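Trainee: Following this line, the structures themselves.
Nothing in this text is a laboratory measurement; each read-out follows from the coordinates by a stated rule. Quick caveat, the model's predicted, so the values are computed rather than measured. Cβ atoms are built from the backbone, for glycine too; each structure is taken alone.
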Structure P
């Protein structure tokens, strides 16, 4: 079994953790037993990998048995980041300092999760998507490939705002389709869909679905104009059967 190529001072590595080749751990890293780090993974100081979820007395969080945390080859995990068990991080992802990714998440290849961002449980983030500083991605969200979420974007999933038992069945995060962009400080209400290549302006409050290829802005957000074709990665009818973005094959 491989051992990390470099282990900083005061690291804790529990029995059962699995390491690929050339893995590097900073100082005071905690690696729990249910962790798989693939080749060339780099982990910053003070990160916690394979954290198990806990719940408060009044929490509705579902605690279940979890598989290992798996971090794909070439990924970087920043200082003080916390990654939970049961989550998969794709190859060449970048999880910045102080970010948190909860249990049962699926994070694609070359995804960026910015400083102090939180990805809550049971969320999917597609390949090449970027979450900038301070993004809050609520539980049960879907973010497709090549999505851009600007700093401080906030998403929600409870239409009853923690009142009535009906909220348990109604809970649903947003669906953000491929190529969509959401500007800084925007808020997405529970269950809204942001269409392919749509653009949500900074500070907007999205209360209803946003059509594909349209710009919305305001409180509440309303359609103002189409997205310029020159800004699109997925122009209508132009993506191939694999959903590749314009220019992606040559990257």
Structure Q
């Protein structure tokens, strides 16, 4: 049996009882095993800088997961006094470096929630730290309650006609969950919008001149095996890491 390609999954650096741990929730790993057909390996978050030497030779792709933490405003020129806790500076440093590496070298990349924000900032875009404070915007933050309640479908997104999501799924949009406060304010040069919410929030982007670099604001990893959009995205991500072109739906 041929060895599965490796995909680097950037970890979170979390302080627990005075000690730091590197963590990746298993819900992010299961679709990579089951749908993308690749082997995830943890890339530790380091505030001193990402350990990316040789990454291109060892890994076939990059996955930037969601997280409870937010990007520090200093990375995109916002007012640092605006509430944006919790923070994870080690994750910031590592993820931004890895996102830039992947996009400049054509390495397949999939970003989820925080991962979309990291991709936008790494390429020179900015975020708004609290979308719910903007006139006419929905409150995109997660509701209180059980896991099922937090990840329940909250609103719909519309795919851009002719875009990658439309081609992969054969759909014009889908209902999504919503667990974020930050969101794209200024879109980075080189990114193309793939989906938007009814309030104008950018919900998915791709790197225009790249074989496969896609990021989504919602948590498509949650119950991904039962979700047709998630299945299509993970399958295409896996195909890119296997050096194939995924066949879009007619």
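Trainee: So if we calculate distance in nm of label points 7 Å out along Cα→Cβ at positions 157 and 197 for every structure here (P, Q), which label has the highest result? Write down the numbers at each step before the final one.
Mentor: Numbers: P: 3.0; Q: 1.0.
Comparing P, Q by distance in nm of label points 7 Å out along Cα→Cβ at positions 157 and 197, the maximum is at P.
Trainee: Moving to a separate point now. Given that helix-only ellipticity at 222 nm (-39500 (n - 2.57) for each DSSP H run of 4 or more, over all residues; to 500), derived from a single structure, equals -6500, which label among P, Q identifies that structure?
Mentor: Q
Trainee: Given that relative contact order in percent (Cα under 8 Å, 6 or more apart), derived from a single structure, equals 8, which label among P, Q identifies that structure?
Mentor: Details: P: 8; Q: 20.
Derived from P, not from the others.
Trainee: Where does the value 21.1 come from, among P, Q, when mean count of other Cβ atoms within 10 Å over residues 85-92 is the thing being computed? Write down the numbers at each step before the final one.
Mentor: Values: P: 21.1; Q: 18.0.
Attributed to the structure labelled P.
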